[in-house]
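S.K.: What follows is a group of structures, each given as structure tokens.
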Structure I
Amino acid sequence: MAANKVKLNIAGAQYSIIAEEDVKYVQLLGKELDLKMAEVMKSSTRISTTQAAVLCALDYADVAAKATLTADRLRDQIKDYLDDASSAKSKADWARHETDNLKKENEALKTENARLKAELNKILSDIK
């Protein structure tokens with residue numbers, strides 16, 4: 001991906017950065033950070049730009065850490081679902097195989113039953 005030069009204005013300071021991401025995306029992030037820092041700085045007149053930046057960084061780090069935990073949990077759930085699906089598929093395959101075997105056995109028993117009935121009928125007709 002090509003590097004893009006992006007100019008940002010955050011908390012009254014100009015920043016020129018090089019980013020691989022889309023310019024509009026980086027500008028959106030910069031605007032979001034600028035608004036967040038303004039909100040933090042508005043909450044107290046004694047807070048410095050550096051302190052506001054640290055508080056914003058902590059907030060974003062918290063969000064990122066929680067998102068990572070959520071993603072990890074979702075990956076674990078997906079793995080469990082895939083394991084369950086694999087197990088169910090194996091059981092279904094076994095059940096299909098067993099059904100096929102039982103159908104074959106049933107046909108063999110029907111054939112044997114018909115043969116025995118014919119034999120019995122022949123014996124009964126010979127006795128008469």
Structure II
Amino acid sequence: MRAYIDSDVLIWHLRGEERSVKFLQKLQKKEEITLWIGCMQRAEVVFFMRQNEKEATLHFLSQFSTAPVNQEIIDNAAQLYRKWRPSHGVDINDTILAATVMQTGGKIYCLNKKHYPMPEIVVERAW
């Protein structure tokens with residue numbers, strides 16, 4: 001199963017949050033799970049890393065496969081955005097990840113499940 005890790009979990013890990021470290025180590029040990037990130041979650045981390053963080057950050061991210069985005073994902077994400085933005089305030093990055101999971105299968109792990117109100121996907125709180 002694909003385990004998609006949201007950027008909040010990634011960022012906390014890079015900041016040294018022990019709960020994030022333990023959570024990701026636990027997932028890594030499960031043979032049936034492959035670790036994934038969406039392209040926008042990767043962008044959220046890479047765009048804002050400092051120069052002195054580059055080597056460690058890229059090494060950390062190398063442990064994840066990054067899901068590509070295609071036209072169908074973007075079109076579905078736009079529909080999710082229009083549907084859920086007014087009531088739940090979802091953002092573009094989260095709807096692109098949700099549409100990615102809808103297309104590829106898997107589960108999203110994050111710290112705020114409110115970012116993913118879509119009943120079509122499975123979302124779990126990381127810790």
Structure III
Amino acid sequence: MTFLSYLSKLVQSSKQIDPCMQILSLDNAIRFAGRIKDRKLISFARRPNATPLLDEELSNMIHYQTSLKTSWEDMFNNTLGKTNWMITSKEKVKLITLFLDDGLLIISTRSTSNHDTIIKKIQSLNIKF
């Protein structure tokens with residue numbers, strides 16, 4: 001590999017956008033995007049002007065709770081089919097959970113967001129985590 005081709009690949013890889021940041025850019029209603037694997041948050045991005053609604057301990061607990069809720073869905077997969085996504089709508093926020101082959105994608109949006117539109121935009125990205 002020549003130095004020029006190496007430099008070109010390096011520049012291309014640095015231009016790639018983090019998937020969580022890419023999701024934030026899809027809609028102004030998205031406050032947070034995170035990736036859960038093995039019941040742990042492994043990557044995330046938060047909109048700079050979105051003040052967290054939970055402290056660190058409660059954030060960890062809600063991520064863990066989401067993992068537990070999704071594990072319950074597995075027992076119905078054989079009868080009802082694989083779960084694609086879940087919505088939890090609260091007064092201050094809407095939580096969207098998308099099921100991936102090896103984990104979860106969690107999204108927090110304003111409570112008034114159009115979750116169907118946001119989910120379709122995310123699915124159209126074909127993001128590899």
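Read-outs: derived from the displayed coordinates by stated rules, not from any lab. Given the structure is predicted, the values throughout are model-derived calculations rather than measurements.
S.K.: Looking at percent of Cα pairs over 20 Å apart, point out which structure of I, II, III has the largest value.
M.R.: I
S.K.: Figure out for me which of the structures I, II, III the number 25 belongs to, where relative contact order in percent (Cα under 8 Å, 6 or more apart) was derived from the coordinates.
M.R.: Going through each structure in turn, the value belongs to III.
S.K.: One of I, II, III was used to compute helix-only ellipticity at 222 nm (-39500 (n - 2.57) for each DSSP H run of 4 or more, over all residues; to 500), and the result was -12500. Which label is that?
M.R.: For helix-only ellipticity at 222 nm (-39500 (n - 2.57) for each DSSP H run of 4 or more, over all residues; to 500), the value -12500 is produced by structure III.
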